[in-house]
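No value in this document is a laboratory result; all are computed from the given coordinates. Owing to the predicted nature of the structure, the values given are computational and were not obtained by experimental measurement. Cβ atoms are built from the backbone, for glycine too; each structure is taken alone.
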Structure 1
Amino acid sequence: MIRVLIASGLRLPREAMAAVLSGIPGVQVVAQVATGTAVAPCAVRTGPNVAVLDADLPGLDGISVAVRLRSAPSDCRVVLVTPPNRPDLLGRALTAPVDGLLSRSAPLEALTDTVNRVAHGERVLEPHAVAEALHTPDNPLGAGEVGILRLASYGHTPEEIGAALHLSAGTIRNKLAAINRKIGARNRIESIRIATTRGWI
């Protein structure tokens, strides 16, 4: 019997995966959790063979959870479910103790196939996940622009960013406007969201 733990901050995808896997002979979904911090304690209680983890878990991201599971005294293997346009996750997953990589946009058959193969000792890189990472657009921002947008993503105002970089607030506003144009965003918030999801900052 393959015992599966599913972790996702999104209730509907979590329950959909549980419903699909529960309908497979020889598979039992032993737990569902909504945060990364809840995974390791739940795994100790329920003893899963495979943990299906969303990469963007609240509290503790999927790769960090995978590291914790592997450092714990258990035989739980890990399938990481990745969002599109995140090449940073592909690199981290390949070097981390992740046994399977699955795209959120992959068909449901890929979920059952990946879980089954991972449970039997294989390492599975589902083609959708790899293709989405490899086809992510190159970062159009220079190093200085990345630094400015990263500071903005931490909540700093143009005045604060300017003070840190010894530039005027007006210069920072102009640079942020240029960043918006390069990324194709309507405003700073959208630039931060796009750059974060694509692993640029």
Structure 2
Amino acid sequence: MTLAVDDVDQLRAQQYDLLAVLLGRPPGGDLLSAIAALKGGDSVLGREVAALGKAAMTTSPDAVEREYFELFVGVGRGELLPYASYYLTGFLNERPLARVREDFAVLGIERDEAMTEPEDHLAILLDVMAGLAAGRFPVEGGGERAFFLRHIAPWAERFFADLERARAARFYRAVGALGRAFLEVEAVAFAMDA
């Protein structure tokens, strides 16, 4: 069941979706072209969207695929590990993953057996936030805020800041800046809802 959502929440969901896709896999030519067409605006987020569009104009699918590999896969390990467990404990598959699984069960989200990543991967968490913002996952009042505060706020801004500074980042430097700015805005908005 999808709930009626206002325009702001729909735009928030789109932002979460974009970041989830970019962290989940390297963008192909069609997505890079769509991102290159983004215009942005005068706001903090608008400027970061415009910067991402410019970054998409100056790269190629092959270059972004190599960059993605260096950043997130690597030979043995990528430069960054986009997992809540790693950022919060220094190890993979720790208590933050168990908490994500608990909350997924409450939301009725089941693990896709074809999925190779643990559920605390930031792309997966952002995808769930998109679903919450868009009303694809009906939750009690405050459920979206609670999910954000429990699974995103404690570490994701730090991850995006690390992505901005990553040695291998070129296109993804703009992804990091947009992600960090977006989560800062979200944190302020959720704090106002408290």
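Key figures
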{"read-out": "Structure (1, 2) behind the derived value -18500 of helix-only ellipticity at 222 nm (-39500 (n - 2.57) for each DSSP H run of 4 or more, over all residues; to 500)", "value": "2"}
{"read-out": "Structures 1, 2, by FRET efficiency 1/(1 + (r/R0)^6) of positions 12 and 108 (r between Cβ atoms, R0 = 25 Å, to 0.05): label with the highest value", "value": "1"}
{"read-out": "Which of 1, 2 yields 1.0 [distance in nm of label points 7 Å out along Cα→Cβ at positions 52 and 124, calculated]", "value": "1"}
{"read-out": "Among 1, 2, structure where distance in nm of label points 7 Å out along Cα→Cβ at positions 60 and 116 as derived comes to 3.2", "value": "1"}
{"read-out": "Ranking 1, 2 by relative contact order in percent (Cα under 8 Å, 6 or more apart), the structure that comes out highest", "value": "2"}
{"read-out": "Structure responsible for 19.7, 64, with Rg and Dmax of the Cα atoms in Å calculated and labels 1, 2 on offer", "value": "1"}
{"read-out": "Entry that produces 17.5 once mean count of other Cβ atoms within 10 Å over residues 76-83 is calculated, selected from 1, 2", "value": "2"}
